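Next up: some structures, all given as structure tokens.
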Structure I
Amino acid sequence: MSREKFKLYFHCGAGKTGTSSIQNALRLGRDELKKHNVQYWGLMLEFAPVKKYDWQVASESKRFLKLNVVEALVQVEEVVRESIAIAVKEGVEAAVWSNELFFGRHDTVLGALKKMEREGLSIDVIMYLRRHDAWAKSAYVQWGIKHKTYSGKVKTFKEYIKERPVRFFDSVKPWVDAFDRNFYLCNFDEIQDVVSHFLSIISMDGKVRSCRVNETPTPEELVLRKLFNDRVAGEAMPSRFDQLVGSRTIDAGLDIANIIDELMPTSDDLEMVSVDSKEDRRLVNEVLEKFNQKPLKSDRLIVQNAEFSHEMMLGYLAQIVINQGVKIESLQKQLQDLAGKNKS
């Protein structure tokens, strides 16, 4: 099989459109994909046949972004070219590279991919978009609360979104311009199962199991994460909360049931996002229409008040107390063992 018959599927987001679920399904289904002569190359080409650079680790995107654009393009082209050569020799017919990081950072990869396409490589670019207001709410939960990406206490939705207006078109346009004939722009809101939809594009639907990850946290969990992240001065990774849940002080006057309502957006807040993104939505819808996709909707989203459950919160806290007790007991035993060794 020649390189010209090899297909590279490049999935670049956008974030909060099921990207983690797609990537998880591909990662867990690597063996099944292999049976059908398809490879999954991961987020940062960590599963590509060729491993040459320290950024080829799923968690090392920041290292990659530190490269200047010229270095990044050269290194990406080198890894992809050499990986394709090996894959073709092994009888592989297609590969998937998926990372929403490149939705708004096309300059580090697009040029290299386009150059190889002009030389005969078949590349399909896949991208999902969703309505601006719904995306704003999901993004706030992820990067405003769960993974606090700024300094200071956790901001309310109003505070957070005011500093981060939602815009898609400028991130979409470079990819559309470069890969007009081999571009899939899909309206996430019209798709029931985004993993199955993606697998159908790469002709693997029914061959790889569909699964969802990154489900929206419950109101109770969000409140706990908010309280925890408030005590982290700078950026707070979700893993910090996951590994160690606790606080140094207790506010006896804290009205815990109202915290989630104060944080989350109201219907009016989301309407402001919709109004603010009107022009961007018009531009995006023109592109969606070109790809025979339904336009992003702009009707008013009705937000239901989160049903805060004191019982569920108590359940969370009970489990946390037990887990912390087990950790403390383990640490005490280690200290006793160390003390015993020192005495002897």
Structure II
Amino acid sequence: MHKRLAQDRPTIPLVELGAGGPLRLLERELPRAHALLALARRRHGRPLLRLGDKVSRAWLARTDNPYRHEILAVSEILGAPGAIMLNLSFEWGCTSGAAPDPSGAGNRLLRVLDWPVDGLGRHVVVARNDAPAGVYFDVTWPGAVGVLTAMAPGRFAAAINQAPMIRHGLTFAGDWAKNRIAVWHSRALPPAHLLRQVFCNAADYSAAREMLADTPIALPALFVLSGAQANQGCVIERLERRAFVHDGAVACANEWLSPGLHGRSRGRDNRPRREALARIQTSPGHRFAWLRPPILNRRTRLAVVANAALGQLALVGIEYGRPATREFSLNF
């Protein structure tokens, strides 16, 4: 029964983009992009998406964002509101960690991404990109321009977790509004756009670590970086212009690790999720044996295992706490 059900699940496509980038991916997977936009309309409503697009378009123009033309082209191709706003949306939860691979080869990234929008799990794709620094494999969705999770064989793997909301002594809504105003006044890159630049241009783990720690960003973020050597792993806690780096075998969810940083934690059960991942991330076993509560929850949409030293990438899309796709496996 279980084998038959697994075979009925869709496969995660590997899409060869060359140097074509997100617009080529959109061209290849256009029905999937329309399905994702329909899911967003169902959750947010067309008026909110239209308003979000208007504000986001103005911000992209004012900041001279390097990917604004791609984002606007995505919106024009899809011909419906939402594509611009969703490319600048950072309302997710995650649990991620980097530690020496139990196999003894290199460092391993474990990552789950949680998002309240149903359907993301079954529509995930893997895009192979040719970049100046080398090939990298992006775990993404058609229409997305930034990078949230990716693996560059022989160089590094990395993921973004959403950081806690900075407190300003206001209500939740007041803190949220004040933080959004700060983003509006910033001219720096969104974290997902910075991570794309890192995969395109960083030749190795050290270069990636430096770029992620030193480049100004528009809002706080948590970067998890896993290199090609066993001791190359870290969590980089980023404020807009400051970085706090935690080296070694380390895991994080959606709360700060540094005791001097404070904020409203995103997601739920951050400490139990982080502690559970930290306990098992150096343990051998099936590649998704670690994917269980509290790391796995009802909003989990994606689970990823990546080892840049071995050029390995494995992932599965998830809906309602269960696999929604077949397991994807790449050995570059």
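Read-outs: derived from the displayed coordinates by stated rules, not from any lab. Model, not experiment: these values are computed from the prediction. Cβ atoms are built from the backbone, for glycine too; each structure is taken alone.
When helix-only ellipticity at 222 nm (-39500 (n - 2.57) for each DSSP H run of 4 or more, over all residues; to 500) is computed for each of I, II, which one produces -10000? Source structure: II.
When distance in nm of label points 7 Å out along Cα→Cβ at positions 86 and 102 is calculated for each of I, II, the greatest value falls to II.
Quick check for you: by Kirkwood radius over Cα pairs in Å, for residues 54-93 alone, which of I, II is greatest? Greatest value across I, II: structure I.
Could you figure out which one of I, II the value 125 for volume of the Cα convex hull per residue in Å³ was computed from?
Derived from the structure labelled II.
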